[in-house]
Structures are given as structure tokens and as C-alpha cells.
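Scrolling down, you'll hit the structures one after another.
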Structure 1
Amino acid sequence: MLTRQSFAKEINGPSVDDAVISAGKRGGGWLDWSAVLNRSLYKTLDWAPLGGEDARFRFLSSRGEAVIFRGDFQKDRVLKLRGLEENGFMGGFGSIIGRNERGKLDYLVGTLEQALERERPTWREFGFGCDVFDILEGEVGLVLEQRFINGEAPTETVIRDYMIANGWESISNIPNSKTE
């Protein structure tokens, strides 16, 4: 298990600062984005100081569900930090589909175990997915490693046809399913 402080030292702090400053100059919703990035990263790392310009992992992006880094560890890979919802990660360790308090299908906050489990079908069905790089102490963060894959994004029709051809069935075809 990776300590929060040791992971923080591996993150290039100036690259995070540059992203926050750039977002601040844009104003508007970008100020909210930078606040969420700061809370997600620093609170997950227990406010430990980030590394310097020579640190291995440079900030690449933040999309709500993960803070993404690129680094010198392998040129064709990125790291994705996911964590607890209270630390700013939308959907926790990754949204899952489940029934909300009203019994309706909805996106729910995912747990660490569910995040690990949801990678399994991706590997099984498509032959690629994320690998676990490490888990942060106290299970407050999950660091995934993902290869860049050159390709085109499939259309909804291509995805639907693939799923049907491989035995998947739409929930709308299941009698008595409550999908509303």
C-alpha cells in the first residue's frame, strides 16, 4: 500500500499549480473545476506537499471521477487517481448503476471494491482496461494505470450490435424491469 505522503512526493506540484492558475484565468466554471481538483488531490493526500519539477508524475487532466497524470514510468500510460466522494471525486471511486432511495435506476457512488470489480468485464469483453498501480493507505485512493489505445470511439449502434452479438440483453427487453 502506498502512503499518501510518498505518492504526493511523486506528483509534479508545478504542473498542478499551472493547471490551477490557467483555470483561474479562464474564470467562471473553471474556478469550480480548480476547487474540486484541489480538494480531490490535496485532501486525498492528507494535505501532504507535492513534489518538485523533477517528480515523476505530471498533471494531465481532471474529469470529476479521476485526477489523471502522465509520467516517465512508461510513455504509453497514464495514472488515474480515484477516491472518496467526500474528497471531491464525483461518483466516489467511480459511479455505478443501481437503485436509488426511490427504487429508480440511477448513478450511485461507487466503493473501492466496486471500482476494482468494474474493470473485470472490460478486460474480459474487450481485452484491455485499467491495471491497479497501487492503493493509498487507509483505502482513501485508488491509483490505476491505463494504456493509451489508438482507435476510434465506437458509436452507440456499434456498441449495441457488439453487445447483442455477444449475448447481452437490453434491460428494456426484460419483463417487469423497472427502468423508469
Structure 2
Amino acid sequence: MEKNRKLSFEELLNKMEQTKADVCGKILDDFREEIEKLPGSRVKHQDWPGGYKDHVLETMNIAAILYETLNNKRKLEFTLSEALFILFIHDLDKIFRYAKDKFVVEDPHLFLIEFMKNKYGVEFSNKELNAIKYIHGENKDYHPTKRIMLPLTAFVHCCDIISARIWFSEGRDKNWNEN
């Protein structure tokens, strides 16, 4: 990846396994207006119009950088394609919650699993299901002796947290800042 150049959705989808990239392409086609206009969150991160797109792109670009670095040190047990796919869809419920204030998503991860299955025919692996459920943390499922997050989950969680809690006001720029 060129230094200081963020990858576009098209470039990131080209790093994914074709079936997953095709699903992401359909989502982009189906929800282009919402993806371009909605905020990344109400107040905590990328909270401007279009922040949703900026946040998702940030998380995916962070993943591309971290994956290469970590996988060169020790072989990871998941693929970059799996990580990019989860990061692309991880906040998809916001499209429904933010675009339609009356729409209530009580359990975002279950909504996402059902939505992806019903609309796009996606069947998730166990590690992808774990990542969807715990990308935003273990919360009430935390256990002092049991491992809750699998490696893919921990990785996408880190990418999301970097974007949302370290670079919460970044992402509108087309390139990475050097400082």
C-alpha cells in the first residue's frame, strides 16, 4: 500500500474473496445514498454527514495495514478478506437506525445476521459470527477465564476502536496525515 494513500472501496473489495466482494458491491449499490450521507455515529465518532462511509473506509484501511504487518510477524489464522468483509458490514444496522429514526434494532448482531442471510444469502462461518457479535466488545459476556473473542474478532475490534476512539474525528481526508 502506498504510504499516505487510503484505499477506496473498490480497491479494498479487490483484496477480498470474490463472493464476499460481490455481496459488498450489492450493498454499495442498494444503499449508496445512505452510505454517502449518514454519520458514523450520533456523537462519538465520524459524526458528520458521510461519516458512516468514512468510518467504514478507515476501519478497512487500518485492517489492510495491520494485517500485513502482523501476518508478516506471525501467520494469522484468518484472512484479510474475512476481516475486510466483517468491517464492511459491522455497522450496517446503522443504515436502518439512522435513516429511519423510528426503526429500532434491539440486537444489532442478530439483525445483521438475519438481514445478510435473507437479503444476500450470506451464511457466516463460526469465526465470522463471533466477530459480528463481539466486534464492539464482549460486554456482558466477558468471562475471567474463558476466551470469548476469537482472533478475527479481536483484530476487527482493534481496527474499529482505532477509528472510533483514536481517530474519531478523522476520515474525511483522502490521504493519511503524516503527523
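Of note:
- Entry that produces 9, 38, 39, 12, 1 once P(r) over Cα pairs in 10 Å bins from 0, in percent is calculated, selected from 1, 2: 2
- Read-out distance in nm of label points 7 Å out along Cα→Cβ at positions 43 and 75, computed value 3.8, structure in 1, 2: 1
- Read-out relative contact order in percent (Cα under 8 Å, 6 or more apart), computed value 29, structure in 1, 2: 2
- Here distance in nm of label points 7 Å out along Cα→Cβ at positions 59 and 131 is compared for structures 1, 2. The highest value is that of 1.
- Taking volume of the Cα convex hull per residue in Å³, for residues 91-138 alone as the criterion, the highest value among 1, 2 goes to 1.
- With percent of Cα pairs over 22 Å apart, for residues 67-170 alone derived as 36, matching label from 1, 2: 2
- Origin of the value -9500, where helix-only ellipticity at 222 nm (-39500 (n - 2.57) for each DSSP H run of 4 or more, over all residues; to 500) was derived from one of 1, 2: 1
Any read-out appearing in this document is the output of simple, stated calculations on the displayed coordinates, not a laboratory observation. Computed from a predicted model, the values in this text were never measured in an experiment. Cβ atoms are built from the backbone, for glycine too; each structure is taken alone.
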